[in-house]
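What follows draws every value from the coordinates through simple rules; no lab data is involved. Since the model is a prediction, treat every value here as computed from it, not as a measurement. Cβ atoms are built from the backbone, for glycine too; each structure is taken alone.
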Structure 1
Amino acid sequence: MAEISSGVQRVQEALDQSGLSLEVVELPQSSRTAQEAADAVGCQLGQIVKSLVFRGSDSETPYLVLVSGPNRADLERVSQLVGEPIQMGDADFVREVTGFSIGGVAPVGMPEPIQTLIDRDLLQYDTIWAAAGTPRSVFSLSPGDLRQLTAGQVATIR
């Protein structure tokens, strides 16, 4: 049996501690992009949760924005929501604040909680899929579960 990555293990532990019955699934192919993930799990692109990490331009505070697959986060809108100008986090910043590499950033299992915004468009689905620590791991959940797990604020981010 293949060794489980530490990122996937952290995600599964966070899911287990939440009291929700959610389980990480390892995929045979990459789910690094939203389209790859949708193809791999057989769902609509909109059901994929993209985990985008931004950095506050003034405070250096990390912000996690959970975006529906086909959507893009509007920097100006997100800046208004968090109360400061933001910029996309680079690979080093993302790994430092989340413990994950870009392409596998999970909404849970991070070293410290991160202020989170959830794209309102995700609420239209019964089931959504999020990365689970690697480009080949995901887990399914409801939008309500996502809100519970992340304490995220639902907002229009595009």
Structure 2
Amino acid sequence: MVVLRLVHIFAGIIWVGAGFFMMLVLVPLIKQMGAEGGRFMQRFAAKSRFGKVMLVTPLLTTLSGLWLYYRVSGHFNSDWMSSSAGVVLGIGSVAGLLAFGHGAALTGPGFGKMGALARQIEAQGGPPTEAQMGEMRALGARNAQHARISALLEIIAVAGMAAARFM
């Protein structure tokens, strides 16, 4: 149980922390930087391990969380699940699962498309075309919207998991 909790907690810290860092710090800075920020984001999307980290840590967090919930709930015992702690942890767990699903279905693929476009631009050796810049801006706007949705779900998940212990 200790190892399982450590995996869940540390993977969750990386997942949620990286998302909030991107949303609250990096993306606003990139917008302020103008064209240089766009070039940085192209390199970041093409060359960093961010996409892999944001693939592995949500998966580890979700799988370990499901296993923990199964164990803590007495193998999904309905009496425990209907208790105050069970309801609050259940709400947090559902929000975490929704965040994982939303990220897997929308946020992750959006960043993947941005990375593929950035690699294409880099491979052509020159500046991006107007069409590529337009596509990059559209992907960025869509990704930002999905990041806000994921962040809200993650806040609910973290709050539910933190509060359940005190119910």
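Remarks
- If distance in nm of label points 7 Å out along Cα→Cβ at positions 100 and 124 is computed and equals 2.4, the structure in 1, 2: 1
- Entry that produces -8000 once helix-only ellipticity at 222 nm (-39500 (n - 2.57) for each DSSP H run of 4 or more, over all residues; to 500) is calculated, selected from 1, 2: 1
- Which of 1, 2 yields 32 [relative contact order in percent (Cα under 8 Å, 6 or more apart), calculated]: 2
- Source structure (of 1, 2) for distance in nm of label points 7 Å out along Cα→Cβ at positions 68 and 132, computed value 4.3: 2
- Here mean projected area of the Cα convex hull in nm² is compared for structures 1, 2. The highest value is that of 2.
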